[in-house]
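Each structure below appears as structure tokens.
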Structure 1
Amino acid sequence: MRASFLDPGALRTEFALEESVTTPDAFGGYTEGWVERATLFAQVEPLAAQSSFGAGQTLETATHRVTVRWREGIRSGMRFRRDQRVLDIVTVHDPDETQRYLVCRTREQGK
């Protein structure tokens, strides 16, 4: 996929863009949670899937390429969420440096 030739109609999967936030608690610690920063549309392309076994359980992991319209502030450590599906953002880059699209490599943990 070359972002410079992306059909805008391919951006049809709606996601919430979420950011991790920490909130101090009354005991000197903090709690972590997720806050929705934006709603956006994306193209999702599966890249790879793998299964690993450890501690008596199997962990399924899938990676995806998620393409969105360019916007300020998307970075690794954030995530895309659609209902119960969560894609953790691993990398973000502007493939042709024109600020038209961002391509994010994501990781999805299986259940």
Structure 2
Amino acid sequence: MSRRDLAGAIDVSVLDSFTQGDTALADEVLGLFQQQANIWSPMLEVTSPGWKDAVHTLKGSAAGIGAHRLAEACVSAEQADPAALSGRLEGVKDALAAALADVAAWRHELMLASLKG
């Protein structure tokens, strides 16, 4: 995976602006996002009492790395009525999967850059 594998689920310019071009910091932030995703994604179920916390936390994390589609899906889930919630949580899961794929590709790109010196 590398830059060519990015699907547009994250806007790397947001991350670059946030980290001011510090690739080690960018890698750390992306790693923290992956950890957040691992912690909160099991709660993205209507039956989970923690789904609101999960969605809210992922929304903030997504905004920090430029995962706009994920952040928007989280807002949509937060505002959903009970009848629409299941579908909205599925949208969060889909957007999260896409963001995680881009995160993996970008972290790989950062690793390759660090090897080149």
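What the table shows:
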| quantity | calculated |
| --- | --- |
| Among 1, 2, structure where helix-only ellipticity at 222 nm (-39500 (n - 2.57) for each DSSP H run of 4 or more, over all residues; to 500) as derived comes to 0 | 1 |
| Among 1, 2, which structure scores highest (criterion: FRET efficiency 1/(1 + (r/R0)^6) of positions 27 and 59 (r between Cβ atoms, R0 = 25 Å, to 0.05)) | 2 |
| Parent structure of the calculated result 24, given that relative contact order in percent (Cα under 8 Å, 6 or more apart) is the read-out and 1, 2 the choices | 1 |
| Source structure (of 1, 2) for mean projected area of the Cα convex hull in nm², computed value 8.9 | 1 |
| Value 10.4, calculated as mean count of other Cβ atoms within 10 Å over residues 19-26, assigned to which of 1, 2 | 1 |
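Every number in this text was worked out from the coordinates using simple rules, so none of it is lab data. The structure presented is a predicted model; accordingly, all values stated were derived computationally and were not measured. Cβ atoms are built from the backbone, for glycine too; each structure is taken alone.
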